[in-house]
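Alright, structures below, take your time with them.
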Structure I
C-alpha cells in the first residue's frame, strides 16, 4: 500500500471472520463470564456477537477468535499474536496494544507508533480490515492521570495511522462516560461489564453500523461526592489490594498473564446478539 494512499474505510460492511488481539482490555478483564470460571467476556466478545447478528441477518456465517492475553506488551501483540491472527485468515482484526508499554518509565511513543503501523501494514496487506482503539482519557484517574500527555500523543498516533491506512478507530478518548469511576472495576484499570458493553457499541458504531449513540455515550447520573476521609480510605485500600501487587510483579519482571493462554484461539461460531 502506498504511503500516500490516505482513504476512509468502507462503512457498514458485513464481516465473516473476526480475530481480536491485544492485552487485558481485549481479553475482557473485569467483565466476568457467568458460564465459565475465572473467565471474562469483554468488549471484543460483545462486538463479535453484534457482528454475528449482522452477518446472520445477511444470510452469512460468522466466526470469531480472541488471542488477547492480560499483561502482554506490544511486542507480543504484534509478534506471536499477530502471526497467529494472520494464519487464521480473518477479514477483520481488532488490534489494541501498547497500553502496558506506555506505563513504562522510558516509554518511546514514536517507536510504539512505528511498530504498530508496521503491524497495520501487515494486516492490510493480508486483506484484513483493521479496527484500532485509542486509550481512554485518564484525566481523573488517581494512578494514570500523570500519563495523560502520553495517552493523548498515543491517541493522535492511532488516528494518524488509521487515516493513512484506512483503518477503523474506537475513539475511547472522546467517551466522556468512561471518566466515571463507576464504569471501572475495583482495580481502577479494567472496565466493568457496563463499561465493556458501551465500548462494544462504540466499536460497532466505528465500523459503520447503526447504534443508539445515547445508550453508550451518555454519562451516568452524577455520583455522590465522597468526603475526604472516605476518599482517603478508599485510595489506601486500593493501594494495598491492587497497586502493591502490581508493583511487586513489575519489580520481579512478572506479568499477571504469565500463565494465561488465549481464551479463544480458533475461529468458532458466535451466538448473535
Structure II
C-alpha cells in the first residue's frame, strides 16, 4: 500500500498578506514495509508533509496517491483513510482526554463502529504492543501516568485502529532517556512486524538506529533522499543546512580530517569495529 506524492505543494493562507509556501513540488514514494525518516531544519516542511499523508491537509497543487488513488478526490472516503494511515502528533499526550487509559485507547476503534468485544480485544493488543500492562494501568486516568507512559497510551490509541501506515511526528521529543529507549524499541518492533513507518525526528542517532531510508527537506523542498549510509556520509552538506549528523558520522569525519581514514559508517558499533580492526592491524604491523 504505497503512498506517492506527486508534485505536492502547499501554501498556507494563499492569497492573503500572510501567504507562506511550506512545500514545493515534492515527489516521494513511501514503500510498503519501510521506515522512512523525514529530517530537516525547523520550518523545512516536515510536519506539513506528514499531515498530507492522511488527508488532514489538502495540497495547494499536486496529488497524494494511496494504492494509486487520489486521497483528495471528491468521492474519497477520508474517514476510512485515517484508519489506514495513523498519525501520532508531536506531544500526543496533549490529546488524551478520556477518564481511563482503556477508554482512551478504545476511542478510535469505537468510532470505527466495532463491537465492544472487538474494541476490548484491540485495546489489549495495542497495550501489549506498547508495553503497557492492562491490569496495572487500564483503569487508571492517563493523566496519572508518567510522560513516557502517556506517550505510549497515545501511540496505542492509534495502533488500536490497526493502521497500515504509522506516521510519527517527533515521537521522542521531551522524553527522558529511559522512556525514549522504550518508545524507540516499540517503534522498531512495530516496523519489524510489518508496519510501514514514517518518522519525523531531529535526533540523527535515532534516525541512524531505525531508518531504512532518509528524506531530507530544506525550505520546503526535497533535497536529498536515500539509504542512511548515503545520506550520513555527506556531513559537510548536512551541516551546511544546519542539520546534525549521527555521532559516529561526526567522529569519523573528524578522524578523517586528522588523516585517519575509515570505511563509511554512521552507527557507533560499526565505527568501534572499524577502529578496533585498524588498531589490530597496527599492532600486527608493529610485531
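When Rg/Rh (Cα atoms, Kirkwood Rh), for residues 77-156 alone is calculated, the result is 1.03; to which of the structures I, II does this value belong? Write down the numbers at each step before the final one.
Values: I: 1.03; II: 0.95.
Derived from I, not from the others.
Given a value of 28 for relative contact order in percent (Cα under 8 Å, 6 or more apart), calculated from one of I, II, which structure does it belong to?
On the way: I: 28; II: 21.
Derived from the structure labelled I.
Taking Rg/Rh (Cα atoms, Kirkwood Rh), for residues 149-228 alone for each of I, II, which is largest? Could you put the intermediate results ahead of the total?
Working: I: 1.02; II: 0.96.
Largest value of Rg/Rh (Cα atoms, Kirkwood Rh), for residues 149-228 alone: I.
One of I, II was used to compute Rg and Dmax of the Cα atoms in Å, for residues 69-220 alone, and the result was 15.3, 41. Which label is that? Numbers along the way, then the final one.
Details: I: 15.3, 41; II: 15.6, 47.
Considering all the candidates, the number was obtained from I.
Thinking only about distance in nm of label points 7 Å out along Cα→Cβ at positions 141 and 205, which of I, II has the largest value?
Numbers: I: 2.0; II: 3.6.
Checked I, II; max of distance in nm of label points 7 Å out along Cα→Cβ at positions 141 and 205 sits with II.
A value of 1.03 was computed for Rg/Rh (Cα atoms, Kirkwood Rh); which of I, II is the source structure?
Values: I: 0.95; II: 1.03.
The value was obtained from structure II.
None of the figures in this text is laboratory data; all of them are computed from the coordinates on show. In this text the structure is predicted, and so the values were computed from the model without any measurement. Cβ atoms are built from the backbone, for glycine too; each structure is taken alone.
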